[in-house]
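There are structures below to look over.
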Structure 1
Amino acid sequence: MSLPADFVELADRVRNWGRWGDDDEIGTLNLVDGEAVRRGAAAVRTGTRFSLAVRLDEHSPQIGSIPGRVNPLHAMVAINTEYQGSPDGFCTSDDIVTMGLQAATHWDALAHVSYGGRLYNGFPSSSITAEGGAVRCGISRVKSLVSRGVLLDVARALGRERLEPGHGITPAELDAAVDAAGVALAPGDVVLVRTGNMQVFKARDRQTYTGGHQPGLTMATALWFHERDVAAVATDTVAFEVYPGARDDVLFPLHLLDLRDMGMTQGQNFDLEALAADCADDGRHEFLLEASPLPFTGACGSPVNPVAIK
């Protein structure tokens, strides 16, 4: 496998293999220490809460472009059924869901992507099997994800409600969003990057939101996040990074750099619209973020209902 020289050079600069030990499987989430959590708690003033999750049903973002990544399929398995001859007529209703774990608002596990036969920290990609799933770097390794969250509203910082389809966010534009937010990033922060593209999904144009060109982060932003010791990054798009990419010699380069080399957990389909409006109104772009994934053993990702508390 031949990768372009500039990609290889950047991968070497952001790679965190061995930084937290040879057995580490959570990467930059090691940066979320007690101080990062206290910093998030200190940002809470009113107790206003914002759920950042999109709907979980057949109208979730997936349109069949990724085989097997199906939207949630809900079915009842018991409806007011008397429980095993209960003497008092106790009845129960139960249901099940079949879904792709990355169908809606979700975190990617570090095991989600690989290249050169390696996952994050040098673990072999062959450790992912049909029987056990992601034995290494699976989402269940993330026991909690709670820290100070910082919203970088790139769209508003550039004077727009929504970035144009295919707009690639540069490090300079992230700097502009930081300046507009008036918040200095600190190690262990979780950064939420708003492009405004969620407006397309909320307008019920799922085909364009998921299948069309999308604004997003560019390959160069990997170093920006690495230099600031950001713990995790999430965006309001399906692809996370700009799509289609600016080049055709490497597919989804930011996924590879973030997850495989840096070991930085990344999230997609975060609904940042209400939070962004509130941040624009009161001028405060920091908050406590509770966004712990579900501990699916061996999974390469997990749905999440992230809650920002201001």
Structure 2
Amino acid sequence: MRFFKAAMVLMLCLLAATPVPAQQKPVLSPRDSVFLTLDTNVVSVNYGRPSMRGRKIMGELVPWNKVWRTGANLATHLRTNFDLVLGGVPVPRGTYTLWTLPSPKGWKIIINKQTGQWGTNYNERLDLARFDAKVETLPSPVDSFTIALQASGKTSGVLKLMWENTLVSALFEKNDRIRPLSPTDSTELSFNGKKVKIVFSRPYMRGRTVWGVVVPLDSIWRTGANSATSLSTDADITIGNVRVAKGSYTLYSVPTEKAFTLIISKKLPGRPDYDPSMDLARVEMKQTAAPAPIDPFRIWFERSGKDGGILHLGWADRVYSLPVTQR
């Protein structure tokens, strides 16, 4: 009996000494997803949901004039299995990250091509687009940050961001006639029936900063978008002070803050990969301020005399120029 009592006391002591699992702490910013089906298509947003917890949100926890992850923890992700127009900007089907730039005078929504990253890892150079959003005051405060997708028609809807007393929204719709992001174009100059032709792609600003962001400075640029920019000439010509024999070439460039170097490569048109061993010449172009914003990127010839012309490249607030003459 004494042994039984001793065993019971020992068991109770052991139980008392065994640590009780601590109660799990609530997740401060739980992950959530919203989905909207339009016709047979789906758009969704996955994001973290921080709460106010007695804090001042707009202008403090969410600072003005700084890019915000638009949620918490991991970056907020937008997925669409159809081409859409969001805030007036074409967005091809795919996965993106969603960011915002809040300010007291208005908000911008940012669509970025980088995915899978933490919410503090933002790369402006990978922006697909930036656009202004509509901002309203909510009738009552929203404690937990909330993203909603609301249908407004069979193939259209509204993206809504809500927190504290602020509602930020943008319209979107399916559009089978969505314009290419960087359509192909060409420009020509004729010398006595012989043509000089440049074929290039025309990227749009889409609310982004061009020089130093979309187009990195002090780096090789394809001088357009997508496929390499090509130059073909039926005649021997002089570009700047460089003689160029008739044939086909690829054009690259190196923009800097105050200069622009055009690279004429002997590489045949095709992939945009740059090979410095194929350089025919590098020539400096004259930089001037554009009299009005140029969007999308543009290359054009201006006639100058019977056997001459001026090659212009322009985008955003800059124009670069160079004389072209028949050899």
Answer label among 1, 2 for the case where helix-only ellipticity at 222 nm (-39500 (n - 2.57) for each DSSP H run of 4 or more, over all residues; to 500), calculated from the coordinates, equals -5500: 1
Label whose coordinates, when relative contact order in percent (Cα under 8 Å, 6 or more apart) is calculated, return 31 (choices 1, 2): 1
Structure from which 13 was derived, percent of Cα pairs over 38 Å apart, options 1, 2: 1
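As an exercise: distance in nm of label points 7 Å out along Cα→Cβ at positions 50 and 234, calculated from one structure in 1, 2, equals 6.3. Which structure is it?
Working: 1: 1.2; 2: 6.3.
Structure of origin is 2.
Computing distance in nm of label points 7 Å out along Cα→Cβ at positions 226 and 258 for each of 1, 2, which one ends up highest? It would help to have the intermediate numbers written out before the result.
Working: 1: 1.5; 2: 3.7.
Structure 2 comes out on top.
Laboratory data are not the source of any read-out in this text; all were calculated from the coordinates shown. As the structure is a computational prediction, the values presented were derived from the model and not from experiment. Cβ atoms are built from the backbone, for glycine too; each structure is taken alone.
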